[in-house]
Structure formats: structure tokens, C-alpha cells
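Listed after this line are the structures, all set down as C-alpha cells.
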Structure 1
Amino acid sequence: MRLGVLLEPEGENRVAIVPNSVSKLGKAGFEVLIESGAGSGSNYSDSMYETKGAQVVSRDEALSAELLVTIHMPNTSTMNSGQILACVADPFRHPQRVRDAMESGITLLSMDMIPRRLSRAQSMDVNSSQDNLAGYKAVLIGADYISKAIPMMTTSAGTVKPAKFVIMGSGVAGLQAIATAKRLGAIVYASDVRKSAAEQIESVGGRFIEVEGMDDFEDESGYAKPLTPEFIQKVNDTVCEVAKDADVIVTTARIFGRPAPITVPKEAVSSFKQGTVIVDMNADVGGNCELTVPGEVVVQHGVTIVGIENLPGTIASTASMLYSNNLTNFVTSLIEDGELVLSTDDDVLIGAPEGSDFHVSGMGGVLICSSGQIHEKQIRLEGVVN
């Protein structure tokens, strides 16, 4: 089977498959077709792909492959009925993409829908691999924008106090942000709506910000649940009070399939000290800070607010390598006797069966639609699409 890799849209430097994955794909029986220049933004040249056994081809030829592997979802009108597309479709926020895929008759595999609690799926989890890098980079960006040193320094000219970082949210991105800030020498405070996160925060060097009435606000998929307006206000008030004298604030709160919750209201920004930097990791889905401008860096009330929309894309080489590993692990797992098989028994594809500890009511796996029909287990998504 031919596997096509496309050049991503302008502004995206990552590539879905890197040269080091080509050999593994070839051994599994894939003929890898790389659109010329697809890896250039990540510093992977065409010749590097050819050395590993891939064919460098035109976009039209790459698009003709039976299986397409991308990061962003391409225009499905350029695809043929029966083709398979593995990408990050973000179907709950972009239901039109599902409608387009159904109209084109393609099989859509959305990698952001991976059932992340399945142990077998963890090596395929693109959300975690990219969020991990985003949390790391967010701290470096914050460090770059503040006008002071981060670690404590004792010098003959005096003592430099360590910088204070506040990390809002401690999922994959938040924990990496905490660990990175701690390694740089900062004093790190962190919050989460899950009380159980306290131990994780402390294990990587953070100080847990506890909110009265806190419980484990986590759904069965492992993502944060939407909260009541009253509790959101209480969390915002508590955490923003701790953040008043922070040097860097990193916001990481993201709710699966929904706009980002506001964790830094505009009133809070005006209470922060001059020179504070807010790095909003969710600018691409509305932003956690009410004053974030997606894609821009703005200054409000003396506070710098960074709204970079694609943090993993700023470290494209590493991000591409991890994404490529995820996708390679996924597509090679579908090979049976030399053929690609979309099995109805594969929990990664269709979700865990009812009765399983990992079953999520109304949710399937990465298989979104095929032959013009949304998969029968995607009940929640069907309600959004239709």
C-alpha cells in the first residue's frame, strides 16, 4: 500500500513523517511517497527521505496514495472516494470537516480522538507528545520575554531572587511546564481542578495551589470536565491572587472539543505587576486569558500576553519526530498479513467496548467516518455533526 505525506499548509513547519520512520514503514509493507519539500520546515531534506527509501514526488502523486498521513486536514475535495486519511481533524470543534469527509467518501481517522487511557494507544497519542513539547516551549518563551534572570544567584554585587512562575493547569503540558521552569531555577506554583493532581505537581517540583471545594473534575476520557460558573470564579480568584506577583504565568487549561475556558479574566490582568508575562497555550481555541489576541503578542496594563497559536510548530524538528513516531506506531499496527485492515475489534479505532474499564459512553476511537457514514459508536460527535 502507498502512504502519502503532504507538505503542510503555510505557517506549519512540522511534517507528519520524518526520514527515520521510513524504514519501519517500509518493513511493514508501505511504499512511502513524500511530497517534495514536505520536510523542509523541520530541516528534513528530500535527499534524507530518499536515502531512507522514500520516493519524493509531486503533490498530485502523493495525494493519489491509498493512505494519506498529515497533521492538518487537507481539502478532501482533492481526494478520491475510498482513500484513508489519518490527521488531526479536531472534529468536535470543526464538524464541517467531518461532513466534507463524508461527502467525499473517504475514511477519516482523527488522531486527536485516540482513546488515551488504553495502554496500547499511548505510543500513538499525538495529543500528549505535542502537548509535552508545547509546555516546555511555553516556559522558554516566558523566560525570553521577562526582563529578569530566573534562578537565584549569589554574587559579589548582591543576591538575585529567583523568578516566580505560576502554571495554570497540570495536564501533560502543565507538568512539563512546571518541570521546565523548575529546572531553570524558578519558584513554581501550579493549579489544577483535579485535587489528585497535587501529588503530580509536587513530584516535578511545583507547589500546589489548592482551591476550597476542589474535587476531581475529570471525565471518563481523562480530560478536564466543564465546570460550573461559580467554581470557575472561585478557581480564578484563588489562582490569580497567587499570580499577582508572578513574573511568568503559563495557562494550559483545555477542555476536549470545546473553546478554552477563561482562567485569567481581564480584571485579573490589571492586578498583575508591571512586567509580568502571560503565555497563553490555548490561543488557537479562544485563549485562557480574556485579553489574548490569537497569533499576536500584546501588552495590556503593562503585562505582556503571548498568543502563539502553534507552540509545537516552533520546535518543528522534534515535534515532527514525535508525531511521526506516533503515526508510524499507529499505521503499522493496522497491518495484518501485509494488508491494512480497519478491524471492528480494534479499540483504538472504535473505542473500548461497553463493560470495559476504558469504555466512554457515546465516544468511539480515531475512526470517524467511512463510505459516507459516521461510525456508529461516534454518538456524541454525530449529534454535533448533524
Structure 2
Amino acid sequence: MTNQRTYADAFTSVFTEEKAFLDFLRERDDRGDWTKRHTRDLRILPLERENTPEAESLPGYTQDDLRAILADTMENTRLLLKSKDLVVPIRNCAIKTLLERAKISGPALNRLEKPVLARILNHCLRIASGEALLRIADGKLSAVHGGDSSDYAVLEMPELFNRTIRYLNDHFSGCSFAGGFYDHSTATAVWELADETLVQSYQNALEQHDVPYGPLKPAIRLSTSDVGVSGANLYPTLYTGGREATIVLGSPLKLEHRGEKTIKDFERLLDMLYSQYQFAIGNLARLLDIEIGNPINCMLGICKRIGISKKLAYEATEQFKAQNGDEPCTAHDIYYGMSEIVFMVACGGASGTIIVQAEETIARALSVRWQEYDIPGNFKW
């Protein structure tokens, strides 16, 4: 276990082979557990040294493993969770859901000394009601969800990804694995689809507007999370020029981990994939009909509107200007330029979770009123 450091809060892994990705998810599932406790019985302890007596044992782990887990926890949250017979180190990604169960929030909490934070959390947890559903994975606590029937719904990662692969192979003339990513917050994978009828209407639109294009490949991305940062979500995606560029199409199909959702609900989502892909790529094609007279201002204005950082927005705009100039163009041209931001984020060393978030942010541009940002003059951020 320690050879891969899967216990580490900062652990990430990228996959180029589907079998390796699925085997890894199964291994994580085998080394993880879901367990319920009364929220009022949860206690938070500060981890002030690696040999804290409360943390001297962790079922299923050797002493060497335990020392490594506690050393990593000392570098990160420096907190333990205790509930009767259970004592487990707390991972960074668990803090958000832990605060939610305690019903407290605020930026000042991050600046408190750990013993003070633990006392505050314990005061709040003692008066909290309901059940808590704990996700323990690779020797640490990853999430503290609500454990009542109307709260968090567990959708096991291996099952979600296996069902997706079977569906894509059965309904889209096959698929090929384009890559996968895992960290303790998110698991995501992308498949290129063999069914080129999905992009035929878009190809026709490009030809009608005399827009040159290279190979176009439809793709689907599945992202999910055990810690509450994502539902089981399917994202229509387009590869251009082989796999040289990724164009996010927006209009994802989303299934929240809420209530009594099951794998059957996810299968119903899969059944909507074909029609949703057509809808999503139709939104991209409609950008070909939107003429923009002031592309630089328009691009900057939309980046600001959808939440792109100023630095990334200006870098992407400068790159767009170098490649396309500042002559009138279409919203379609600008959206392609904005899609380069995802590549910039990836090149900056961002995690897979951050890259997925960047893709979702860019996709918001598909639903804005582009003409409102087509303004002459000097743009002021």
C-alpha cells in the first residue's frame, strides 16, 4: 500500500489503459468502507504528534503503513476522528463535509489552531442530529455525509464505470479508452466513440459556413466522487484534429448522490446519451451563426462572466489574437479559443479535478448571450 502512497492526501494517478484504471478502482473499493455513526457520537481530536496513543492502531494496516499515514496527516489536517471503537485520521477532502455535518462554515476556521478547531467542531457535533455516513478509504476519513435515507446515496465507482463501458460498446458501435484520472476527490475517464453519426450534423454546419476542419471524434466523459464534489455525471465532448484539442460541449447529464438514487437511475441517464449528445453539439453549431465584431472584448467579457481568472483570460485572448487577429469573426471561433484555457490549466500542472472544473466553467459560455459582450472600446476588467 505504501509503495504507491495511495493514503497520501495529495495522491493522484493518471491512466492510459482501461484495465489498469478499472483494476485500480476495484482495489480502492476493496480498501475502502462505508460505515454509519450517530453524528452526535463523533469526536474530533488534534493530532499533535505521530505517535498519539489514540492513533496507535488502524485495522488492516501494518505499523509501517500506520506511521506513513500519520506522518502524511501531520503534514495536512493534523486531525483524527473518533467514534466509540473507531479512530481514523482525517483527509483534507473530508473537511468540507465534516463542517457541513457540524453545520458551521467560514474562512476563519481554516486559520484556527487545530486544538481550537477540534473543540469547536465537537461542541457543534454534540448537538447535531441524524446519522453520519463515513467514507473511509486507504487508511483515512475521506467524507462525512448525511446518513439518513434522504441524504447521500452511495454509487460505487467500479459499478458506474463498468456499466458505462458496457453501454457505450452496446449502443455506439464500440468505444476506445482515451484516459482516466483519480484523486481522493474525483475519478474521471473519457472514451472516444466509434459512432460518427453523432458529429454528422456538426460537420454539415461547418461545411455550410465554409469552415475548414480536421478529424472530429465524439467522446463521453464520466466523472464521479465519493466525497461530494461531483455527482455521477456524463459530459458530451468533442475531439478535434484527432485528439489534439478537446472541445467541451456542455449540457451534461447529472445524477446527484442524493436520496435513494441507485445504479438503475444511472442506467436511465445512459439511455439519454445519444439525444443529449445531439443537443449539445447542436448548441456548438449554433455559434457559427453568431457574428462578433469585437472579438477580443467579447472573449474577455465572457471569460469574466463565467468565472475564468483574469490571468488565464488575458493569456487565452492574447493567444487567440496572435492566431486570428482582431477582425470580426463568429462566436464559434471565440469558443474554440476559450477552450484552449483547459489546455493551459493542464500544462500548469493542475490536478484532474481542477481540469474537470475548468471544462465545466468553459461550457457555461455556450448559454450566454454573446451579443451582449460584443462591445467596442477599451475593455476594463
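At-a-glance table
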read-out	value
Comparison of 1, 2 - label where distance in nm of label points 7 Å out along Cα→Cβ at positions 85 and 253 is highest	2
Which of 1, 2 leads on Kirkwood radius over Cα pairs in Å, largest value	2
Entry that produces 14 once relative contact order in percent (Cα under 8 Å, 6 or more apart) is calculated, selected from 1, 2	2
Among 1, 2, structure where Rg and Dmax of the Cα atoms in Å, for residues 165-276 alone as derived comes to 13.2, 41	1
Origin of the derived value -12000 (helix-only ellipticity at 222 nm (-39500 (n - 2.57) for each DSSP H run of 4 or more, over all residues; to 500); candidates 1, 2)	2
Winner on FRET efficiency 1/(1 + (r/R0)^6) of positions 101 and 181 (r between Cβ atoms, R0 = 25 Å, to 0.05) once structures 1, 2 are ranked, highest first	2
Identity of the structure behind 21.4 (criterion: mean count of other Cβ atoms within 10 Å over residues 245-252, calculated), options 1, 2	2
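We did not get these values from a lab; they are worked out from the coordinates using the rules stated. Not measured: the values here are computed from a predicted model. Cβ atoms are built from the backbone, for glycine too; each structure is taken alone.
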